[in-house]
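What follows is calculated from the coordinates using simple rules that are stated; it is not laboratory data. This is a predicted model, so every value here is computed, not measured. Cβ atoms are built from the backbone, for glycine too; each structure is taken alone.
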Structure 1
Amino acid sequence: MCGIVCGIARHDIVPDLLEGLRRLEYRGYDSAGIAVRLDDGRLHRVRALGKVMELARRLAAEPVTSHAGIGHTRWATHGAPSEANAHPHISRGELAVVHNGIIENHAALREAQRAAGFEFTSQTDTEVIGHQIRRHLDAGLDLFDAVRAAAAELHGAFAIGVLSGAEPDRLLAARRGSPLVVGVAADAVYLASDAAALVPFTQDMVFLQDGDVAEVGIGLLRIVDAHGQPVQRPLRRSSLSAAATERGAYRHYMQKEIFEQPQAIADTLDGRLGESRVLEAAFGTEAAAIFDRVRELRIVACGTSYHAGCVARYWFEALAGVPCQVEIASEFRYRDSVVPADALLVAISQSGETADTLEALREARRRGYAHTLAICNVPESSLTREADLKLMTHAGPEIGVASTKAFTTQLVSLMLLVLALGRRHRLDAATEASLVDELRRLPAAVQAVLALDDTIAALAPDFADKHHALFLGRGVHYPVALEGALKLKEISYIHAEAYAAGELKHGPLALVDADMPVVAVAPSDPLLEKLKSNMEEVRARGGRLLVFADAGAGFDDTDIALVEVPTDTIDHLVPVLFTVPLQLLAYHVALIRGTDVDQPRNLAKSVTVE
């Protein structure tokens with residue numbers, strides 16, 4: 001859950017390293033650092049606790065220039081955030097290493113290295129990587145083979161960038177389980193953990209695969225695979241643009257991404273809807289044959305993506321007539337479960353590099369799941385490469401740690417899957433045509449909901465001094481309430497929990513008082529009267545209610561805060577619309593409380609460790 005940027009160039013590489021790290025800061029922001037090779041072969045390292053701006057200030061005060069360097073922005077796993085634990089780590093003054101992931105056998109390696117006379121200056125698992133490479137160099141291997149040998153001895157997940165003071169013209173790289181991409185320009189070559197770091201410099205990318213070890217330089221790219229065989233990985237033109245990762249006129253990335261949702265949804269639907277049908281070729285050339293055999297679904301995901309799967313479970317069973325179970329990916333991996341015949345395993349991840357979701361997909365394969373599908377926002381990711389079928393969400397880069405447009409585009413993608421599978425089961429042609437029409441109207445409907453921004457901002461001060469909040473929903477809107485609570489706790493640091501409203505009387509009602517705001521998701525659906533009864537239980541105990549409802553819900557707003565959500569043209573996709581005001585609520589409460597909206601404490605965007 002960190003960011004790597006490395007480079008060799010004919011120009012000064014230091015500004016490029018800083019710009020790349022700035023673009024990856026959403027992946028980790030406890031500390032940052034660079035190491036560069038000076039003209040005399042010495043390595044020079046600069047590290048700073050905190051965000052990349054602190055590193056930039058230090059470099060401005062103590063300027064350095066170089067043609068080769070490696071950089072890293074860290075989200076702490078082993079060892080607390082500190083300058084000593086910040087990357088890069090240097091072995092005996094000659095070899096610098098940056099690393100994403102976790103080395104599971106670091107304790108055993110550390111013990112052996114200490115016995116061999118190596119000294120340690122950090123608490124990190126990363127430091128053993130440099131020392132292990134150094135041991136193989138001392139045994140007579142060249143740098144490329146030393147990195148290969150060390151990588152083979154590491155257990156766990158890693159992406160590694162290596163800079164040697166003795167090697168002015170090349171960098172070394174290795175990956176297993178964590179992403180790493182090579183960027184190729186006319187006068188430079190780069191390594192990064194995310195293509196977004198490289199788009200200011202080049203859009204020509206080579207994506208390393210699991211087990212690859214590579215050496216790169218200007219005009220040099222040598223790769224061997226996990227079996228030690230020379231391989232060529234294709235050069236691809238990235239569709240990312242530098243402007244797509246800029247904040248523009250918005251105050252925060254999260255705000256920008258909330259307001260980008262109408263366009264993101266439209267982009268996700270583009271080319272996937274016929275006149276009255278979903279074009280299932282969007283899932284892949286083998287989709288039709290696989291969908292013909294599917295009788296059941298298992299969805300695995302984490303966090304916000306898990307909530308998207310929970311919403312879709314209602315759709316799959318009520319609309320398509322297909323049994324569906326949703327599991328947290330980290331639990332699925334370690335639970336002995338029965339593999340249904342003709343089941344489709346659906347893995348959902350914004351980044352496609354979420355470690356638990358990737359491992360859940362791999363575990364599903366080992367257990368004998370016949371078919372797999374990835375729903376993802378990053379086309380070059382590990383998840384999309386490893387699944388049988390894939391559906392890209394086309395949300396565009398999402399920089400804010402608290403996911404917004406990724407969630408709503410995941411919901412839209414899941415509805416496309418509902419229609420593609422449902423026509424083989426319960427869904428008739430007329431209902432599919434109606435849902436296709438609803439999908440087409442959805443971007444405009446979301447735009448109408450965004451007009452509530454000022455109304456919701458006016459309600460945010462009511463949460464300014466609160467420490468707890470309760471979210472309620474019923475049926476398909478229970479997972480929407482879960483997502484609303486997650487957004488509030490992520491960026492405002494208010495402890496927020498969501499409950500299926502019928503569960504209120506089975507315990508949570510004990511928490512309700514005037515200091516506990518209760519947020520209700522209350523569309524006019526068949527469960528509305530049940531929800532109103534649950535809300536009366538809150539009122540009777542002095543609870544303060546904030547209710548998101550549509551025009552048909554018929555609420556008396558005399559003693560509740562009521563926000564009317566426009567849903568006139570939308571029926572089954574109403575959960576998408578009710579998600580948006582909950583995102584806005586979390587955003588405006590975080591503004592009032594003065595928290596770091598885009599980079600909340602203790603969290604990182606791409607969770608590439610278990």
Structure 2
Amino acid sequence: MTAKNKSQFRPVAVPDVTLDGFWGKWQDAVCDSTAAILLDRCEKAGMIQAIDVDRPSPGIVIPIDEKWTGSTQMFWDSDLGKSIETIAYSLYRKPNPELEARADAIIEMYEKLQQEDGYVNAWFQRVQPGKRWTNLRDHHELYCAGHLMEAAVAYYQATGKRKLLDIMCRYADHLIKVFGHGEGQIPGYCGHQEVELALVKLARVTGEQKYLDLSKFFIDERGSQPHFFTAEALRGGRDPKNYVHKTYEYSQAHLPVREQGKVVGHAVRAMYQYSGMADIATEYQDDTLTSTLETLWDDLTVKQMYVTGGIGPAASNEGFTDYYDLPNDTAYAETCASVGLVFWASRMLGRGPNRRYADIMEQALYNGALTGLSIDGKTFFYDNPLESTGKHHRWVWHRCPCCPPNVARLVASIGSYMYAVADNEIAVHLYGESSVKAEMAGAGVKLAQRTNYPWNGDIRIEVETTVPSTFAIALRIPEWADGAALQINGSPVDLSSSVVDGYARLERAWNTGDVIELKLPLELRPQYASPKVRHDVGRVALARGPLIYCVEETDNGGDLNAFVVPQDLKGYRIKEIERLNGAVAVELDVSKEDTNGWNGSLYRTRPPEQVAATMTLVPYHLWDNRDPGAMLVWLQSEK
């Protein structure tokens with residue numbers, strides 16, 4: 001049901017949230033390791049030299065792929081942008097003069113690189129000058145612009161420095177002149193969506209409506225006829241049919257966005273597009289966009305999403321294939337795609353708290369996105385299978401290193417996904433040891449969460465107000481939290497009467513010293529896939545709270561597929577694993593098919609015998625952080 005005339009909820013700024021506990025540890029890893037590593041590895045790849053006009057251009061470092069006439073080197077501005085954004089958030093948590101100076105130096109280079117008309121792009125200024133805006137379908141110019149815009153907003157919010165923000169405002173002003181339906185303007189959009197959501201961030205921080213209008217233009221134009229990508233190819237002397245991806249579904253440009261009802265194509269592009277659409281739906285109160293997004297949401301989450309919140313099963317298009325096609329061992333499930341799903345889910349909450357989006361945001365965050373970063377912040381996953389024979393490991397860098405800075409900036413800015421504010425309401429979407437500051441009903445408000453979530457489901461929220469004030473606090477009650485209980489100042493709250501769209505909405509006069517206590521039961525629970533998912537027939541995955549669990553060879557030895565999980569899970573135990581930052585592991589008594597006694601045969605006429613065994617499960621996002629070995633999410637289920 002499309003929400004109408006509801007409040008506009010916008011995420012709080014990153015500096016307004018302080019984190020400790022679970023997310024504090026992850027942010028410390030980013031601050032202590034990842035932020036500097038990103039710059040080190042960008043520099044080693046040649047990215048810094050590429051933007052430094054005082055040094056010769058490095059030229060083509062990564063060869064051009066003749067199939068699509070591009071090189072992943074074209075994306076370097078985006079990698080630097082996401083790295084600067086990560087640094088910005090890390091500086092807020094942990095001041096680091098050396099790291100800040102390195103970022104400032106890069107920003108200085110961009111200022112020198114910027115042309116008089118506002119254009120700035122390392123590839124099209126220093127490698128292929130004269131070709132700007134000639135192949136928007138393939139060459140990522142606006143995508144790079146978008147990531148630099150997001151970096152500019154983050155760096156300004158974290159440091160107060162405006163230089164990069166001013167650079168990107170000049171660039172955005174240039175884009176307003178370049179794109180449109182006026183004489184000499186380009187009636188087009190980018191093949192890789194990103195600038196749409198970045199322009200919204202730029203508009204919100206500057207108060208400039210013109211940036212929102214440009215974002216809306218790009219969204220409204222996408223997929224309209226006559227098709228821009230076809231006309232662009234003909235103008236450039238290219239055969240529109242000679243397109244490496246064969247279909248405009250790849251970039252979700254096959255239909256006008258409001259006519260799209262199936263999630264198709266490249267997964268990251270889709271998530272960025274839907275994120276931009278959701279932002280515009282919020283800012284313009286556009287029910288047509290919201291209605292479309294609700295249809296697409298159901299299409300993704302009911303037919304095309306892994307239990308981990310991973311999306312996009314195929315490496316061939318880094319994206320979607322057929323409904324219910326969810327192979328485990330070959331799952332692509334790119335880290336960036338789950339990061340993008342978190343972005344989209346967060347923005348779907350812009351028109352009001354709704355559990356159907358926030359639950360998926362949490363699922364994708366903990367299990368799909370966070371998996372891409374090691375606990376020390378130094379190595380990364382690009383693709384995220386749900387089964388491994390022991391040959392899949394994190395890597396140091398990649399010729400297309402989009403995932404490391406993407407997951408790093410998400411982790412470093414996670415506070416802005418936990419809370420959102422409207423005129424007279426604050427929503428708590430995610431739980432974790434943290435505090436948030438906001439202006440509410442004319443008063444300064446601080447909420448402090450005291451919790452060991454996600455390892456423990458007890459959440460205490462302490463309220464502070466500068467003056468007694470009446471406003472609403474909305475708390476998500478996850479769908480999985482059977483038996484959740486809520487109290488205010490020791491008095492029980494009837495959830496059956498206070499929950500709206502999965503959120504307990506508590507509107508009252510609040511005073512300093514008020515305490516909310518929420519108990520979310522974290523029981524081990526089975527997850528069965530639809531029988532239409534052929535890869536998971538007869539199997540079960542195990543979850544506890546928001547976390548999907550897996551078995552690793554390092555805890556259980558080999559032959560993980562031989563484990564058989566009972567239907568009754570009540571006898572499980574939990575224990576902490578110090579090597580995994582105190583993560584809660586699960587021990588479960590199970591059966592195991594005996595792999596002995598086959599006398600050298602591969603097949604025989606009777607099934608294997610089963611013996612009693614104990615199985616140890618760890619959170620999926622922490623796999624491959626210890627000794628290398630096999631891993632499995634979907635386990636045999638007792639018949």
Structure 3
Amino acid sequence: MADIPTLRKLTTLMRYHILAATTKAGSGHPTSSLSGVELVTALMFARGRSGAPFFRFRLKEPSFPNNDRLIFSKGHASPLFYAAWAAAGGLDWKDMLTYRKFDSPLEGHPTRRFPYTEAATGSLGQGLSIGVGMAMNGKYLDTLPYRTFVLLGDSEMAEGSQWEAIQLAAHYELHNLVGILDVNRLGQRGETMYGHDIGAYAERVESFGWQVAMVEDGQDIEEVIDIYEKILAISDRPLMIVARTRKGAGVSAVEDKDGWHGKPLPQDGFEKAVQEMGGEPEPFTLELAEPEDVPLPERKRTQPQPFSYSQGEKVATRQAYGNALKRLGPALPDIVALDAEVSNSTKAEAMKESAPERFFEMYIAEQNMVGTALGMFLRGRTVCVSSFAAFLERACDQIRMARYSDATMLIAGSHAGVSIGEDGPSQMGLEDIAFFRTIVDSAVLYPADAVAAERLVEAALEHEGISYLRTTRAKTPVIYANDEPFPLGGSKVLRRSAADEATIVAAGITLHEALAAADALAERGVPVRVVDLYSVKPVDADTLLAAARETGRIITVEDHAPAGGIGEAVMSAIAADPCPVHVLAVDKKPRSGTPAELLAFEGIDKDAIVEHVLRVVG
């Protein structure tokens with residue numbers, strides 16, 4: 001156990017390197033880092049009077065299942081994060097001077113290029129949700145004794161996603177989740193909502209069912225240690241420490257002064273600060289406490305049961321998604337399903353029939369749901385997330401950041417497009433394909449029948465990255481045999497002849513309209529090719545280029561906005577050898593009506609396709 005004088009020496013050493021790193025880089029957030037030095041030092045290196053450590057971590061095995069987890073939700077305080085791990089021996093002190101350089105893992109905000117980073121942070125308001133996922137995994141799935149600690153900033157407590165996480169943590173009684181709120185009063189452009197009123201934060205968090213303890217002076221390491229010892233003795237609810245700190249603490253030129261957010265000290269200011277510290281401190285490290293060694297529960301995979309659909313049978317692809325979860329859940333013990341209180345519509349509720357212990361209700365809080373899913377993935381889970389396609393768009397930032405944490409997860413968006421009918425435009429996902437196509441290494445999948453949906457769930461679970469499965473509300477006829485393969489990046493050519501005068505490219509609900517249109521055109525002596533573009537990303541460029549060369553014109557049909565949708569995916573795929581591409585998409589503001597009325601209104605039904613093909617082929 002490090003004594004108080006040693007811990008104080010360590011705080012000085014960490015402050016020195018926070019300043020040295022940011023001054024050398026010419027950028028960064030030193031003042032936001034300085035406020036939390038005592039909070040992090042006491043957590044990682046102090047012990048209570050009983051000798052019990054607060055934080056346990058096997059330094060040489062960052063992925064060891066029993067390690068406590070430390071998430072910096074206030075990711076701009078990355079210099080503090082790196083200094084803390086340097087103090088533990090996980091990083092050479094001199095490497096702090098590589099901060100923010102192109103080839104350095106010490107990025108401006110933490111990413112998983114640095115081995116002790118749990119999740120990429122910096123987009124504020126997300127770390128607590130990630131912590132919820134890790135804590136839920138520890139309590140309900142792996143049943144391991146680790147704790148998850150999340151360092152929070154006071155500015156980010158204005159984000160709604162924080163309160164989504166706070167509510168859910170209380171609901172699931174996550175006694176193994178500990179928030180540490182660094183209330184340093186100053187945000188980017190002035191004082192935060194409650195300034196230094198730590199009671200305002202404590203009252204609000206406590207009202208949700210958390211146990212809260214306040215630290216009057218977060219720069220007093222003895223007081224911080226005392227509060228840690230008291231609150232960590234509580235084991236029946238989530239815990240929050242609310243500490244009054246001073247931004248820029250330890251450097252009189254900037255301490256508790258506005259206008260220094262995101263600004264490093266200039267060289268002369270750095271030199272004066274070092275003099276104030278008593279000169280450059282001698283480097284040293286302290287050992288972290290060893291975690292308990294509790295074995296992981298065995299997860300034994302078995303062969304999933306096959307499925308069987310009859311061709312012509314009408315099954316909604318959302319139902320097939322639920323059927324796939326029910327079928328795969330018992331065979332694949334890593335799978336966890338999360339849903340945002342619409343599981344009876346997305347059909348994710350089917351998971352509760354076969355593996356109820358791995359289905360979690362996340363309520364109407366999509367941002368927290370995605371953050372929680374990321375936390376579970378980072379603890380070794382294969383996570384399937386579902387809601388209406390339109391509502392998933394609330395979590396765009398969480399989805400984007402999840403990929404920067406190297407996340408692999410399946411996100412299923414149901415009730416896509418105007419074909420949902422009478423519920424009207426608020427429920428219609430019309431922008432989702434465009435968004436998910438932008439995610440690095442994503443797969444965007446749009447099955448037209450139950451067989452394709454089941455096969456694409458299987459394929460998505462093997463994909464390294466975020467997979468988006470777009471499902472529809474209406475029942476559609478099964479058109480594929482049960483053994484039909486659906487590899488990512490593929491497509492299916494369902495109508496073809498040597499005399500084809502155009503190619504219709506569609507997916508999901510509009511594929512059935514395209515097939516009906518092709519049959520009607522054939523009766524008029526106008527043969528057309530029909531391509532099921534079930535994999536919108538990665539896209540089957542070879543098939544599309546062949547269609548462009550052989551038929552000379554392409555008509556895309558999609559129940560989605562034209563921007564960023566199937567039409568643009570096709571145009572990108574054939575850009576090297578282009579032909580005219582005509583895009584039929586949802587380009588008028590939709591309204592309530594029957595699915596048939598809405599498809600006709602938007603010009604994406606069978607009759608509109610026939611009319612457009614006849615016009616373009618002359």
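Some observations on this one:
- Which of 1, 2, 3 yields 1.6 [distance in nm of label points 7 Å out along Cα→Cβ at positions 390 and 406, calculated]: 1
- Computed 190 for volume of the Cα convex hull per residue in Å³, for residues 486-581 alone - originating structure among 1, 2, 3: 2
- At a computed 26.5 (mean count of other Cβ atoms within 10 Å over residues 86-93), which of 1, 2, 3: 2
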